1. Given that relative contact order in percent (Cα under 8 Å, 6 or more apart), derived from a single structure, equals 19, which label among P, Q identifies that structure?
2. Looking at distance in nm of label points 7 Å out along Cα→Cβ at positions 46 and 78, point out which structure of P, Q has the largest value.
3. Between P, Q, which one scores greatest on Cα Rg over 2.2 N^0.38 Å?
4. For the read-out distance in nm of label points 7 Å out along Cα→Cβ at positions 94 and 142, a value of 2.5 was computed from one structure; give its label from P, Q.
5. Given that mean count of other Cβ atoms within 10 Å over residues 70-77, derived from a single structure, equals 19.9, which label among P, Q identifies that structure?
Structure P
Amino acid sequence: MPPTPSPTVRQLAPEDESLMRAMLRMFGGAFDEPDTYGRRQPGSAYLRQLLGRDTFIALAAVQGSEVVGGLAAYELPKFEQERSEIYIYDLAVAAAHRRQGIATALIRHLQEIAAQRGAWVIFVQADHGDDPAIALYGKLGAREDVLHFDLPVAPR
């Protein structure tokens, strides 16, 4: 039996709506949150507009016709200097495809995009207890211990 080919990492564009939807389903399965990622997905026009924005980066790891990993990031233009930072918002690999270097490949692809854009840094957060994510990010970058707060949106 021939070895399974490695997934191809590609940046999604407005015409990749079906891949984005497949990536959302994969996130739902990987995070065990199918409703969060599948129940109220955005409409086609919204997804095409999002995928066309310079400030949103979606990367899919595709093997055959299946999305086996994905990364969603935002480029944040800074105000104190003429530079930007890139924030990895979501990164996941389908359970059956973990420990094969897919997450690292997604981050490496993002690093290439960040370098092309002249970004200052890429940052990501990991939850306490998510040891695989902490190990991955620790292998690829420097750790900073910070606190994260969710502030409610004020009612209007």
Structure Q
Amino acid sequence: MNALDKYDHAILAALQIDGSLSVAALSEKIDLSSTPCWKRLKRLEDEGYIERRVAIVNREKIGLPVTVFVSVRTGQHDEKWLSKFAAAVTALPEVQEFHRMSGDVDYLLKVVTTDIQGYDLFYKKLIKISQLYGVSSAFSMEQIKSTTALPLGLVAKTG
């Protein structure tokens, strides 16, 4: 992978704000002509810097206002078990994020759902997947910050 320069960072920053920008609009925004902008965009996609472009849907408007952080502890730690567990949890549509953790908690899930009853249905699906040592749930009372934009300013820029 090539090092990213100021134009690459500008492209990434602009697309994190609006992934639907046309090449013409993007090139104007970053002050680079269309053809070099398109070539850079294509390279950023080909090299995996841009994984995909998506629309962010308002979860409250569609009826999924509840966020739950689910801590999972297990007595199983072998690779075969993890592979099966990861595939099963990943297939649950309520799971937005799934992390293997260090410390006292083995796995952390970010789950969205309709309400307490919706979470209870999710919980019952989760505990059917595997023998778990412990499951603890923390309901988000208020979302204070949520962003998908990475802090590109923290990364050293070249060029």
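1. Details: P: 19; Q: 30.
That value comes from structure P.
2. On the way: P: 3.2; Q: 4.4.
Evaluating distance in nm of label points 7 Å out along Cα→Cβ at positions 46 and 78 on every structure, the highest lands on Q.
3. On the way: P: 1.08; Q: 1.34.
Sorting by Cα Rg over 2.2 N^0.38 Å in descending order puts Q first.
4. Numbers: P: 3.8; Q: 2.5.
Value 2.5 for distance in nm of label points 7 Å out along Cα→Cβ at positions 94 and 142 corresponds to Q out of P, Q.
5. P
Coordinate-derived values only; no laboratory data. These numbers come from a predicted model, not from an experiment. Cβ atoms are built from the backbone, for glycine too; each structure is taken alone.
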